[in-house]
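Structures incoming, each one as structure tokens.
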Structure 1
Amino acid sequence: MLSAWPVIGRARGQWPQQKLRMAMAWHGEKGRYTKPLEITARRMLLTAKRLGLGDANVILDDLIAQTPAVISSVQSQLPAGFPQTVAEPLLVGLQSSASQLQRQLFQS
């Protein structure tokens, strides 16, 4: 897994989340989206449909449901001395993203 969460922030040496871009784009109704803040549940569903995956609601629901167990599993498997400055922002960011995705799906 590759994650920018450990370096996202406003402190010196960190990147503002608004300036991040991904190498691969998600498709929406009006174009392609590469900024993580632009990636919404609706755009994920449109991309899945475009790729022939059909209704991806089940996939996204499963992803959200498994997030707490994944976080717990990762925490229990981290080696002693693993830097919390890396682990904590990544795991908090993962939970935050899953919660945001859940809110977006609930609203639609």
Structure 2
Amino acid sequence: MSAIHLIEKNGTSQGLRAVNVRAGLWESGYWKVTEDTAKRLVGGNIYLHTGWADPSHFGGRIDSYTVHCSPGNDVDGKIIFQFTFDAGCRQVLAPPGANGEKRIFW
């Protein structure tokens, strides 16, 4: 199963917000991911971390994504993932990999 592990910058929630808490629906953005990659990640898991050495503190199954449109803004064109919370996506360590804010596994 595909998965993306993401580091939230400076300990922020990086756009994490509840869409419908009762249904477990959440959004997290704004991520520098190509739209092709975002499409391929739908159905996979998202894991949010505060640092690579830290286990994930939140995550779930990616249901969809949107491309943020805000011309002139530094988040213009970045991806917002919509996902359904899954408790099994908490306390998961990111596999070793590239540096930066994300690690993607197919």
Structure 3
Amino acid sequence: TAEAFRGGWFHSGDLGYYDEFGLLHVVDRKKDMIKSGGENVASREVEEILYQHDDVQEVAVFGIPHPVWVEAVVAAVVARDGRAVDAEALIAHCRSRLAGFKTP
């Protein structure tokens, strides 16, 4: 934790932004950011989109090594009880709501 203190400030590694009303929105943790094809992808942003799908109960989004893109965005999904998760339907769901480079 001593390394996190610089100039009298604690650098938590949280990433966020202020909106037009001055409210702070925490988006993700810096170490959870996926670097894919020169773009940064917030794993939490992708998870929130997948949680909007009716068949999804749990989800974890992370990066895996990729020979061209540095990391590829992937998702591990647990279906709601009694439902089957169709990978193509989840990909289409993400593509309609996210930039292409963010889609698992």
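Since every read-out is calculated from the coordinates, none of them should be taken as a lab result. Since we're looking at a predicted model, the values are computed, not measured. Cβ atoms are built from the backbone, for glycine too; each structure is taken alone.
When distance in nm of label points 7 Å out along Cα→Cβ at positions 18 and 82 is computed for each of 1, 2, 3, which one produces 1.8?
Label of the source structure: 2.
When helix-only ellipticity at 222 nm (-39500 (n - 2.57) for each DSSP H run of 4 or more, over all residues; to 500) is calculated, the result is -5000; to which of the structures 1, 2, 3 does this value belong?
3
Taking Rg/Rh (Cα atoms, Kirkwood Rh) as the criterion, which structure among 1, 2, 3 has the greatest value?
3
State the single structure among 1, 2, 3 that was used to calculate relative contact order in percent (Cα under 8 Å, 6 or more apart), giving 20.
Only one of 1, 2, 3 returns 20 for relative contact order in percent (Cα under 8 Å, 6 or more apart), namely 3.
With distance in nm of label points 7 Å out along Cα→Cβ at positions 50 and 90 derived from the coordinates and found to be 0.5, which of 1, 2, 3 does the value describe?
Traced to structure 3.
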